[in-house]
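Each structure below appears as structure tokens.
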Structure 1
Amino acid sequence: MAPLISKWHRELELFSAVKPLIILEGNVLDQYRYPIAGSIPEDTLVPLPEYLQGFLADSGYGQVVFYSNLVGFVNPYQPAMLEAFARQNGCKVQSGAIPAEFKGNGQDTAPNVIRRAMSQTSAATAVILELASHYIVTPERMDQHDVNSFNLLMQSALAASAVRTSQGRRQNLLILLVSKLNDLPAWFYLNNPSCKTIVLEAPDREERKRLISGSAWPTFFDSTVYRTDMPFYEEHPEELNRLRERFVGLTEGLTFTELDAMRRLSKQECTPIRDLCTIVDLYKYGIKENPWSTLSMESLRSAKQDFQKRIKGQDPALERTLDVVKRAVTGMNGLSSSSTSKPKGVLFFAGPTGTGKTETAKALAEKLFGDESACIRFDMSEYGQSHSDQKLMGAPPGYVGYEAGGQLTNAIKKNPFAILLFDEIEKAHPSILDKFLQILEDGRLTDGQGHTVYFSETIIIFTSNLGMYVKDALGRRSPNVTIDMDYAHVEKHLRSAIEEYFKLELGRPEILNRIGENIVIFDFIRREAGEAILRAQVDKIIRRMEEQKNIRIRMEDFAYDALREAALFDLSNGGRGIGNQVEALLINPLSRWLFDNGVTENADVVIEGFDVTAKPPCVRCRVEKEDEPHD
């Protein structure tokens with residue numbers, strides 16, 4: 001198998017020959033697989049400093065040292081190099097290190113030692129500053145000693161000498177390892193002709209595939225498991241390839257260190273080869289039981305009928321919603337995408353108020369996860385300010401609330417298998433929408449504390465009233481859809497208005513692209529649906545009164561007709577409006593009558609009529625009989 005050399009390794013080879021100052025930025029705390037045979041065995045996974053030691057030694061550098069402001073100059077891999085470095089630069093090794101402060105004006109401070117090492121011509125030398133961004137508090141709070149130290153480093157690079165070695169001329173190198181480039185003072189690297197910044201990213205798809213296909217593959221499994229399971233995959237290589245491809249897809253964005261932890265976890269748990277991908281869930285979420293894998297197909301087949309009991313008059317919307325769920329359950333979500341870590345499903349519920357959008361999300365959570373509380377709701381009207389993203393994702397270090405984390409990230413850490421409901425998404429600040437781009441595309445997000453949370457096991461639902469009204473040239477609002485339109489026209493008008501909002505008014509068509517064709521339009525509550533909602537609410541009141549108070553309520557047909565006409569007179573507020581009318585016309589007057597007549601339990605009550613024009617509305621009732629009190 002030909003060696004797979006990463007992009008940053010090739011850049012380091014190229015620019016170390018022409019740039020004396022190199023900044024390695026990004027994934028500097030990770031381990032890396034050494035790609036070629038040399039000082040380090042080929043394909044061995046080692047920390048970045050050890051990797052650089054091997055690379056530089058193989059490139060002809062006779063002196064390689066590592067500096068930390070905590071211990072000074074060290075070389076734990078080849079101590080002889082440290083001894084040579086000390087003799088060359090007039091230093092003393094004490095307990096395996098050359099002590100040196102980063103700040104100060106003395107000749108033995110780290111910048112002055114580095115200046116001497118960079119200018120000498122006796123031995124090709126490389127000095128690596130580990131976690132260099134930790135040497136100062138922040139670039140904005142540098143004192144004069146900090147400035148002087150970084151100035152000396154810059155001058156050292158500018159005055160770097162070249163040394164002739166057995167492998168050709170090598171210039172002395174100063175390499176800084178930083179997590180984020182902007183942790184260094186900008187003047188140190190911007191427009192600096194001697195400086196080259198190289199970004200170290202998480203392993204790409206090919207690197208992860210090489211890991212799972214190479215010599216490390218048997219080490220993912222207990223030896224007994226490997227001997228038992230591997231013959232089948234040797235006879236069916238297409239199954240093995242499919243398994244590896246899925247693992248590679250699920251581990252997108254993870255570091256080599258994390259992949260190695262999964263390898264050890266898989267071996268420790270004696271995971272069968274066929275179940276390798278379950279280790280990804282175990283590592284990410286700390287649990288073995290994935291609710292998606294235990295869903296009852298029989299339960300999902302009856303999902304539409306169950307939903308129709310709770311959500312009335314929205315059959316097309318329910319059908320579209322369940323299509324997304326079925327796609328997730330069958331594993332077909334994201335098949336057309338290059339990312340396998342996207343959320344299980346994304347839905348954008350739009351339509352008139354009170355039509356069942358939130359209720360559908362709750363019903364979906366109960367159906368999938370057995371509990372409505374698995375629907376985690378965020379009212380996006382609370383996130384309308386520019387700094388609101390900190391409430392969701394957590395404040396950055398040094399800011400108030402940093403320790404608390406973010407409301408969204410905390411919720412996902414606690415329960416990664418959930419329905420995330422973002423209510424009235426159009427009221428959120430645009431900075432929030434930028435975060436959703438990453439969630440919808442990559443299925444992960446890093447909070448203010450630097451922890452990555454994963455959304456690949458969630459269904460994300462946005463609700464919105466977008467498109468219900470439009471503005472004319474004078475800025476006046478007018479209805480875009482009305483209840484006298486049929487559903488086809490309502491759907492067409494709302495879809496068009498939503499697309500116009502994201503593309504023209506918000507200027508963010510990419511958000512619309514992430515949602516795709518998963519815009520679900522809810523219809524107005526029509527008369528037939530309104531009657532079903534009213535009947536369900538009245539029946540619930542009667543049932544609960546009997547269960548809780550043993551008060552059996554019967555409503556005369558003509559009384560119910562009067563209630564129906566009053567409650568359904570105006571359907572513009574949907575099911576919520578019907579509920580408000582039931583409360584005003586039935587619950588409040590009935591509770592007043594029961595209290596005034598001393599009926600608190602154990603009674604048969606007949607509702608004979610309503611006076612909806614009275615202020616407040618009244619109900620006419622009679623008690624048919626009362627039971628004897630119970631002990």
Structure 2
Amino acid sequence: MPTHPPQTSHDILHNIFGYPAFRDAQQAIIEHVATGKDALVLMPTGGGKSLCYQIPALMREGVAIVVSPLIALMQDQVEALKQLGVEAAFLNSSLDADAAREITGRLARGELDILYVAPERLLMSGFLSLLEQAREHTGLALFAIDEAHCVSQWGHDFRPEYRQLTVLHERFPEVPRIALTATADAPTRAEIVERLGLEEARQFVSSFSRPNIKYRVSHKSGARQQLENFLETEHPNDAGIVYCLSRRKVDETADWLKTRGWDALPYHAGLDTVTRNANQMRFLREEGIIMVATVAFGMGIDKPNVRFVAHLDLPKSMESYYQETGRAGRDGLLADAWMVYGLGDVVNMRQMLDAGDAPEQRKRIERNKLDALLGYCESTACRHQTLLRYFGEEHPGRCGMCDNCLEPVATWDGTQAAQMALSCVYRTGQRFGAVHLIDVLLGKQTDKIAQFRHAALSTYGIGKELTSAQWHNVFRQLAAAGFLESDVEGYGGLRLTPAARSVLKNEQTVWLRQDAEPARRKTQKADRAKRARAAGVNDDDPLWKALKTRRLELAREQGVPPYVIFHDSTLLEILNQRPQSLDEMSRISGIGQAKLHRYGDEFLKVLHE
């Protein structure tokens with residue numbers, strides 16, 4: 001076992017990781033686990049979860065075993081730890097037999113501080129026996145169960161092997177366990193506690209506020225062009241993720257972006273493993289790559305300088321939305337969470353939920369989660385406030401970092417329009433979609449209207465004061481407010497809910513948001529320039545370019561992602577502070593002793609050129 005002189009958690013934080021102080025609950029978690037106690041940690045993406053097990057691993061005797069379901073994350077974490085002088089390794093299916101044998105040999109000889117293991121590897125009887133030997137000879141510091149929400153069979157990240165991880169407590173009851181996740185909802189938390197036997201573990205729930213993320217939601221109006229306008233004006237050279245609901249849409253969107261000159265790659269479960277891994281590696285190790293993906297991509301992606309997450313389709317819940325948008329801005333610098341959605345998204349998501357094979361009680365929970373997300377989309381309130389309130393946390397005031405705060409949305413009394421729309425749904429038999437209903441309201445003459453004799457209805461042509469686009473907004477907001485729902489079992493059209501009765505009987509006023517026209521490009525460009533100044537960086541600054549170029553060169557020489565050398569936030573501090581010596585360089589956040597000796601002179605040269 002590597003020998004380290006006894007150090008406090010602060011010593012390790014500063015000397016090895018290069019940070020001046022702990023964030024939020026990190027120190028309390030570390031001290032709790034370091035004393036041999038179990039913990040369940042709920043912390044947002046980018047909140048510093050890995051330090052919560054890495055530091056106690058270095059404080060305690062023996063090797064720490066980290067269970068992770070993600071090969072790419074293991075590799076990145078191990079590379080990052082090696083850069084810091086920590087003896088770390090991983091065991092998963094990417095290793096051949098000789099490489100795996102070498103790692104298990106190092107484990108048996110006590111040469112490792114931290115070992116990352118895939119759950120299926122850990123559960124092998126031979127590996128469990130090896131852990132028992134390690135316990136006797138060198139000791140086991142702790143077990144860290146990362147991405148602990150993988151125990152939930154209702155989540156898209158479910159891993160059946162996670163259900164068997166109770167074997168750790170059964171065979172090694174004296175070894176402390178720390179389970180970590182960024183998934184915040186109470187049902188998942190309860191399932192983690194039950195499935196992993198963590199009833200006695202102390203729960204640490206951090207603030208889920210991400211003040212550096214700017215949230216924006218718009219209705220769809222040519223989604224691809226809306227996306228390109230967003231990229232051109234605000235993120236022309238940045239790395240980001242574009243989420244789509246289907247594999248087909250991922251492929252089509254990635255191909256379209258390529259034809260428009262963007263460096264875009266697809267990622268979904270339908271791609272062969274070689275292509276999927278190659279695309280993921282490019283995203284991690286190159287600058288400015290846009291990954292177009294389904295939700296299969298993202299969990300455990302440790303790239304800190306993702307500057308935007310865009311949704312071209314509606315996620316399934318507030319938890320999914322929070323988790324996916326949380327992959328932006330992990331370095332603490334400004335980032336965007338941008339989404340467009342339409343009534344079709346609402347119908348599609350509800351159809352998917354209702355057609356699933358989950359028990360009815362679970363479907364009801366999922367419908368409520370989707371309704372909460374729709375309410376968030378249509379809300380005129382501060383988005384940071386709305387998000388945090390959903391997770392049971394209060395936000396002190398308007399954030400100044402969302403569309404509703406920066407460009408407050410006007411509302412209008414849409415009661416009469418709502419009554420027209422709901423009446424049209426009822427009189428056409430509650431079996432048609434929004435497109436046909438709008439044709440009826442506008443008095444259009446189509447074959448379908450003639451076929452069903454809808455031109456004779458009292459609602460035919462009564463809605464000519466509004467445009468087709470405005471009627472789409474009305475139907476979308478009525479669905480979001482719970483006055484309409486999709487009829488999955490019938491024709492897939494819209495039907496009234498019990499809540500619609502009070503509107504039709506004129507007992508309830510309906511206020512609708514007045515969607516603004518898309519901002520002009522020059523305004524968006526001015527906003528981007530303002531954001532760049534706020535972040536303290538100008539992409540055209542020659543010194544900033546030189547620092548990033550040297551980082552990329554060093555990363556390529558070692559075959560690691562650039563952020564393993566230094567995060568953007570560390571590079572930005574070097575740019576702003578302009579250290580003149582190694583001593584001054586050592587005061588930069590993110591530069592510990594190992595990185596100072598390894599890279600300090602390299603970056604001082606860049607500053608002095």
Highest-scoring label, criterion being mean count of other Cβ atoms within 10 Å over residues 88-95, among 1, 2: 2
Value -14000, calculated as helix-only ellipticity at 222 nm (-39500 (n - 2.57) for each DSSP H run of 4 or more, over all residues; to 500), assigned to which of 1, 2: 2
Rg and Dmax of the Cα atoms in Å, for residues 192-447 alone from the coordinates reads 20.2, 68; which among 1, 2: 2
Computed 3.2 for distance in nm of label points 7 Å out along Cα→Cβ at positions 296 and 368 - originating structure among 1, 2: 2
Test item: FRET efficiency 1/(1 + (r/R0)^6) of positions 320 and 384 (r between Cβ atoms, R0 = 35 Å, to 0.05) calculated as 1.00, pick one of 1, 2: 2
Top of 1, 2 by Rg/Rh (Cα atoms, Kirkwood Rh), largest first: 1
Structures 1, 2, by FRET efficiency 1/(1 + (r/R0)^6) of positions 352 and 408 (r between Cβ atoms, R0 = 25 Å, to 0.05): label with the highest value: 1
Relative contact order in percent (Cα under 8 Å, 6 or more apart) - structure with the largest value, from 1, 2: 2
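Quick note: the coordinates plus some simple rules give every number you see, no bench work behind them. Predicted model only: the values in this text are computed from it and were never measured. Cβ atoms are built from the backbone, for glycine too; each structure is taken alone.
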